[in-house]
Structure formats: C-alpha cells, structure tokens
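There are structures below to look over.
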Structure I
Amino acid sequence: MLSSRRTDARRNREAILRTADEAFAEDVDLVPLSEIARRSGLGRATVYRHFSDRYALGIAVAESKLHLLRELVAECDFIEVLEELFEEQISRRPLVRLFRELPPADQRRYAGQLVAILAPGLREAQEAGVIRSDVGPDDLALICEMVEGALSSHLPAPGGVESVQRVVEVMLGGLRA
C-alpha cells in the first residue's frame, strides 16, 4: 500500500511539473497554483502538498530543466546546447520573471549551477576548436544576462522576439572559433 502511495505521489508530482512547464511557456503572467491544479486534474491540496508556493514550483521546474541541460551538454554539440538554452530563456518568460524575483543570492547560486553545467561542454568545444579560446564559463552567464536585457528592454524593437532571436544567432556566431 505504501508503495502505491509513493507511486501516486511521484506521478502527481510529474503531472504538476509537466503542467507548470507548459504554463511557463505561455506568454502570460504566472499561472496561479490553483490553475496548475485545475489543468493537471489534481486537487489544490495535492499541488500545495508538493509545492508550498509558486517559487517552489518554479525552482522545481528549473531544476528539471537544468537536469535536461546537463544531459544535452553530454550528448550534443555545444552550439546546439546554447541554442536550446537561449530558446528556453526566450520561450519561458514567466519562469524567468519568477527567477528575477528571487533574492540576488539565490539568483547567483542558480547562475553558478548553470555555469557549472555548461563549463565541461565549453571546454570540450574549445579543445575541438569550435568555440573561441578566450571565452570563459562566466562569460556564458553574462551572455544570458545580455539576452535577458534584450528581452526585457522597453526600447522599441521592430521584430520583437524575432529580433532577439536574430541577435542570439549573431552572438553564437561570435563565439565560434
């Protein structure tokens, strides 16, 4: 009986995370936990049992994304990894906004985790002559901040997100050896 409850709890958690990830891909403000419960077909109490607030849910989604990124770094060309990273940053605006609300120390900690995940792929790509040798791991966090600055800018951008995507392509080209 205990095993089936654990299985149910794991399945519920995965459903909540999947639903939240889909909600973070919408171009809206953060979806309330009650809406995540409705969309996932679970009760509000079930969602709150797993995640005390939207920050806990956002962090869990981000940690699952970091896990996937770690796998990508091990399996894919580094430029493809960066393309995927920036696509996530561009398409998951509510999640990024949630992280921007975290205390600066937490933001630095998660940025450090991101850099630690990307660093081995960066070194490997540099050794293969794909990425410029003068790019350091911390530069990757700075590039993410630059993309964030472009996305959150109040300056008129004629192409909107498409303009940012074009600039990301230019930056990626500049990273190549």
Structure II
Amino acid sequence: MTETTESFPTKNPSLLVKEDTTGDQQGVPLTFNLLVAHSGNNCAAIENAIVDIWYGDSAGDYSQYTFYSSLNFLRGRQTTNSEGMVSFKGIFPGWRKGRAPHIHIHIYDNNGNSLLVTQLAFPKDICDTIYTTATNFYKKGKQDTTNENDEVFRDGFAEQLAKIEGSVADGFTLSHTIAVP
C-alpha cells in the first residue's frame, strides 16, 4: 500500500548505505528482515531494488531535523540480494504524539526510480511490552495512538503489520514482505 513519506524523509539517502542504522542510539535491539517482491508476477522477488528505511529514536525523534539536523541515526539504505532480501539492524522505534509506532520505507528500482513509499505498523502487544518494561530507554510509556486510530493506518493496516519475534532481553526480529506493484 502506498503511503505518504509523511515526516522526515532522508535528505541524501545515497550517503547512508549501511546495514546498522543504530548510530549512538539506545533502545531494544531490532533486526529488520525485509523481502521485496512483485505484487503480481507470482510474487517474484525483486533483485537489486534499493530500500531506504528511517524511523524515530526511543523518544520518537528523527535525525536530520530540528536539534538532530546534523545527525544520521536510524536511517539506512540497502540493495536487495538475488532473493529480494535486505536486512538492517537498529532499535525498536519510539512513538510520536498522535502516531502509532512505525517505520518508513521507500523502495526504488536499480535506476533510482521510486516504486513504493510505505510504512510498517507494529503489533500493539509487542509495543506495550517494550514501552512498559524497557523504561530505561522508552520513557513516555505506552503509545497514545493505536494502529486503528493512526492517521496513516486507520484505513487498513493488515498488509503493513510487521511480524515480530523475540524478547526485550534478547532483542527482536521483524520480518515482512513488501509487495511492490
């Protein structure tokens, strides 16, 4: 599902080719495993697609903007392998007032043409667990907006809901297939 780039898009993503997006940010570790595939064409994997991700820190703030304007944390770019996969390392995102926890994803073809802009939602039970037990990182408590009430996800988020496994102690792994038209 195509969504708005909404807030804080990466200003110069070609400079952020990296797997580990963490920088100096603290939070519960999160590994992102994303499969990029055609929505048609028998769901064939897309090799050499460029995938940008960006998301907020444990307080929901983004790098490259406001008082973080010179920093590039929690942003990254990877190119899909022959199986259409990319992986990033980072932290579980915090939340901003009025938004459910989310990550932004922009997918380009290997020539740099935009194919899809989307966002991934997180299961509420996982968010509640992290925000109430990892309070040394996430100081705002539970998010104020659920996926159902979020301005981006309230029209439906089944295709954007990430599968997440793990624990606060050991970190989490997010797995998701992104269907590109």
* Kindly point out which one of I, II the value 32, 20, 13 was derived from, the read-out being semi-axes √(5λ) of the Cα gyration tensor in Å. => I
* Structure fact -> Note: distance in nm of label points 7 Å out along Cα→Cβ at positions 107 and 139 at 2.3, derived from one of structures I, II, originates from structure I
* Asked: Looking at structures I, II, which one was helix-only ellipticity at 222 nm (-39500 (n - 2.57) for each DSSP H run of 4 or more, over all residues; to 500) calculated from, given that it came out as -25500?
  -> I
* Structure fact -> When I, II are compared on relative contact order in percent (Cα under 8 Å, 6 or more apart), the highest value belongs to II
* With Cα extents along the principal axes in Å, for residues 75-114 alone derived from the coordinates and found to be 33, 21, 11, which of I, II does the value describe? -> I
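All of the numbers you see were taken from the coordinates with simple rules; none came from a lab. Owing to the predicted nature of the structure, the values given are computational and were not obtained by experimental measurement. Cβ atoms are built from the backbone, for glycine too; each structure is taken alone.
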